[in-house]
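S.K.: Several structures are given next for inspection.
A short reminder: the numbers here are calculations on the coordinates, not readings from a lab. Small disclaimer: the values here were computed from a predicted structure and weren't measured. Cβ atoms are built from the backbone, for glycine too; each structure is taken alone.
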Structure P
Amino acid sequence: MQPYFLPYIGYFHLLAAVDRFIVYDDVKYTRKGWINRNRILQDGRDRTISLPLKAGADHLLIRERELAADFDRGKLLRRIREAYRHAPNFGQTFPLVEEVVNHDERNLFRFLHHAIVRVCRHLGIATEIVVSSAVDCESGLAGADRVVALCRASAAHTYINAIGGTRLYSREWFAERGITLKFVESLSLEYPQFSAPFVASLSIIDVMMFNTNGATQTAINRGYRLIQPP
């Protein structure tokens, strides 16, 4: 799975559903995706927040990208603070957000990896998180072939992917290679967001701001189901 900046709760459903979570550092950075941006609730609407990046060629890997030298961490934190300062769990959540954003790291992958690990620790997710380049497996593979190689290197017989992977992967193809394919389907989650209509699939920041740590953990551990493709 690619790393994302403070991703939505579905990312953490996947983390909770697996024994080992492999996060890619050695795949190409994709523009206009969610690697270095996300959405928060601001003035009753979803608004994008992002990590500015140093200019780089399109072929660069995620681990080869860097945060911009003029990244104003204080400005980003002030924006998040203003958006959520009246949220019921602001006092318990904002210090974590400060720690993540203020992490003294310019490398994009290491910054994101720290954020994911730190949020998991805060939420009691004990899943082993492994960096893809650290896994000793056949090189030069991509797509499903690489997934199978990573599974074999990890002695895994089941591969669990986010629900969007149903468009990419075939149960029969994986079964032929001795791997059971499953997907995480997030269940509906709704909670009060001030007095505005509910906006779904925002950053995990939003879930934590409006829910206690225990309620967020319950929403992660019980808020999904595993399905197998037909």
Structure Q
Amino acid sequence: MKILVTGGASGLGEAVTKTLATHCEDWRVFFTYKKSIANAKQICDEFKNTKSIYCDFCNTLDVVNLQNMMEQLDIDVLINNAIVYRIEKQFHKIPSENLKDSFIYNVIPTIEITQKAIEIFKKKHFGKIISILTSGLLNRPPFGWSEYIANKAYIESMAKSWACEYSKFNITSNCVSPDFMQTNLTASIDERIQEQIKDSNPLKKHLSIEETARIVLFVVMSPQQLNGVNIPINAGKNLV
């Protein structure tokens, strides 16, 4: 199995990369990184079945180079995890230019990379697309995260289309929607709000990146009958 994890050197992405690499030494786990240079090196030193790939989603040439490289890597699984641009403001305070940039740098590269993956998967009549979303899509979005939630909603909609259009080629498209996790992405959230989120969880604790990574592993190992599914990870706080 050859797997590509975007944004796989920090936060949840790092946990996913390590979980996959640990699970099977015969798997090859490729992961992209931008700022996490030291982490990327440490992962490759620790796990000989991993390979880091520098890719700045804000740089069109980097994304094109990654697409070209994917052809050579001949991947079987794509995990869309990278997030490079997020705005923490109330919706009415966000300049339209920032909203446009967020879409261009987060959503467009994900779509382009997935298009390339589908081209590869169609040739081998097999492939898995796994997109990391958020449980904020299920009910009440977190305050001040309208831009982030909107981008994830767009990917969720695309993921459903991928599942329908390419199932005849033995290609699946599933999503994983984790609840709040303590990562760099959420580090700026007020501690009082973090406590409120913890109290709202039926288990009265935050979801860990390792728990989420194990769900991603589950989807990677699942048969192709699992398709078009979005798995919420929030201890049953929202039922779908």
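S.K.: The value 7, 31, 36, 21, 5, 0 for P(r) over Cα pairs in 10 Å bins from 0, in percent was derived from one model only; which of P, Q is it?
M.R.: Checking each candidate, the match is P.
S.K.: Ranked by relative contact order in percent (Cα under 8 Å, 6 or more apart), which of P, Q sits at the highest value?
M.R.: Comparing P, Q by relative contact order in percent (Cα under 8 Å, 6 or more apart), the maximum is at P.
S.K.: Tell me which structure, out of P, Q, gives 3.5 once distance in nm of label points 7 Å out along Cα→Cβ at positions 45 and 213 is calculated.
M.R.: P
S.K.: With helix-only ellipticity at 222 nm (-39500 (n - 2.57) for each DSSP H run of 4 or more, over all residues; to 500) coming out at -14000, pick the structure among P, Q it was computed from.
M.R.: Source structure for this number: Q.
S.K.: Consider the structures P, Q: one of them gives 23.2 for mean count of other Cβ atoms within 10 Å over residues 77-84 as calculated from the coordinates. Say which.
M.R.: Source structure: Q.
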